[in-house]
1. If mean count of other Cβ atoms within 10 Å over residues 49-56 comes out at 12.1 when worked out from the coordinates, which of 1, 2 was used?
2. Matching task: 12.5 is the computed value of mean count of other Cβ atoms within 10 Å over residues 97-104. Pick the structure from 1, 2.
3. Taking helix-only ellipticity at 222 nm (-39500 (n - 2.57) for each DSSP H run of 4 or more, over all residues; to 500) from the coordinates of each of 1, 2, which one would give -10000?
4. With distance in nm of label points 7 Å out along Cα→Cβ at positions 25 and 209 as the yardstick, tell me which of 1, 2 scores highest.
5. To which of 1, 2 does the computed value 85 (volume of the Cα convex hull per residue in Å³, for residues 17-56 alone) belong?
6. Determine which structure produced the value 2.1 for distance in nm of label points 7 Å out along Cα→Cβ at positions 153 and 217, calculated from the coordinates; the candidates are 1, 2.
7. From which structure (1, 2) was Rg/Rh (Cα atoms, Kirkwood Rh) calculated, if the value obtained is 1.02?
Structure 1
Amino acid sequence: SFHKFAQILPKDGYLIINGGIDNLQEITGDLPCNVITFGKDPSCDYSYTDVTFDEFGRGSYTLLKKGTPSVKVSLGVVGEHNILNSLSVLALMDILGIDSNVVLKSLADFHGTDRRFEYKGTIGGVTILDDYAHHPTEITATLKAAANYPHKTLWCVFQPHTYSRTNAFLKDFAKALTLADKVILADIYAAREKNTIGITSKDLQTEIEKLGKECYYFHSFDEIENFL
């Protein structure tokens, strides 16, 4: 499906794609358009080296273009996943011929969107961050970013989203959530679904505890608030 979608691009068009994804060649192999890759591997058209994180987990790195050092990039958002996101922006910048100084300043000044590692406040010395991650890959990226944020103990309060997704990715959710020091689970958010599977957050708690992580499960947000 991704291959068919990419085939819509004209010969003089561009596909900017993560060079580290599975089945890259299946997607890009016979495309008529220009293919630009970005990723961790220096063989990508756009990659990075010399990564550092400041006291709030915001990344800085040296941009590599086809393996050659280019400019120093500093981000206003946290996490290695946002370093990858910024590479795609820099690739597009070059295609469009936008002044690099303008883009570099914009990347440094951009501090994210609502519910994406959003700072909500500090209460009693506890910093509260809100993120809408509801897939194991997103949770992994968010918790890895949180690990670079100043903290003593990393608590993750998580509400699974839909019964079908929780069931399909149960073990993946458990593995991702163990990146936190301690985990609290709320009841599954049903959204459009009915629980025909018979799954609950208790099942996820069991999987997390099997992996040796401390995990609590509460039926209401009031209970979670009182516990914390």
Structure 2
Amino acid sequence: MLSRLQYYLPLFGSFHNFLRLLKNSSRLLYLNLDKVIKPNVVFLRECGLGDCDIAQLCIHAPRLLTANPERVWAMVACAEGIGVPRGSGMFREALHAVAFQSKEKIAAKVDYLKNTFRWSDAEASVAVRKYPRLLRKSKESLKRRAGFLFSEVRLEPVYIAYRPEILSYSMEGRLRPRYYVIKFLKQNGLLDRDLSLFYAVKMTEKVFAEKLICPHKEAAPHLAEDYATACKGEVSTNFRFR
């Protein structure tokens, strides 16, 4: 047991991280270190992942360490198959996205993305490569975001394909409230530039307030309250647009 701790603690960075992994996979305590765990770690390092990356990845998918090495190799090949090469900044995300999913399931999810977002093969490939977590998103959440972005925001499919991170944000807590603020400001002549929703949702709450709410305290004293209300899933009268 001591030898395992001496190996795991530097790898996972802390005893807390080790306990988190152990909670999800007790197999770490008895699987053969030299034949299973260490070969997987060495291979993941060869793929360009640092120990911090491996720890974060395995907290969410601990079986990446405990699976048969041949299976881990196959998952790496699958991650490369969706267009994310080893050593790239997005490789960890891609590996997590495809981990323990069959090729058939991944293909079916890509087909769903193409149908839901009206993407061509090339556009779907771009979106998945830029934001691999799309493969883990529920169909219901994707459908709701597609309906909102197409029907209300009027975005084009290709725009979303090249900015798929927009699909990562909460509908109630980020996308819809910030869209309402932008639309309100535009309709009332308070926005002197063409601000995209994608740019707005990437802002932190502090920056969003500083740039789009605080400057309009006199012209729209209710805006902060209306925005806070929208973030709770409710719509104020000022945000009911025709």
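1. It must be structure 1, since only it matches.
2. Label of the originating structure: 1.
3. On the way: 1: -10000; 2: -16500.
Here the read-out was taken from 1.
4. When distance in nm of label points 7 Å out along Cα→Cβ at positions 25 and 209 is computed for each of 1, 2, structure 1 gives the biggest number.
5. 1
6. 1
7. Details: 1: 1.02; 2: 1.08.
Source structure: 1.
Coordinate-derived values only; no laboratory data. All values reported here derive from a predicted model rather than from experimental measurement. Cβ atoms are built from the backbone, for glycine too; each structure is taken alone.
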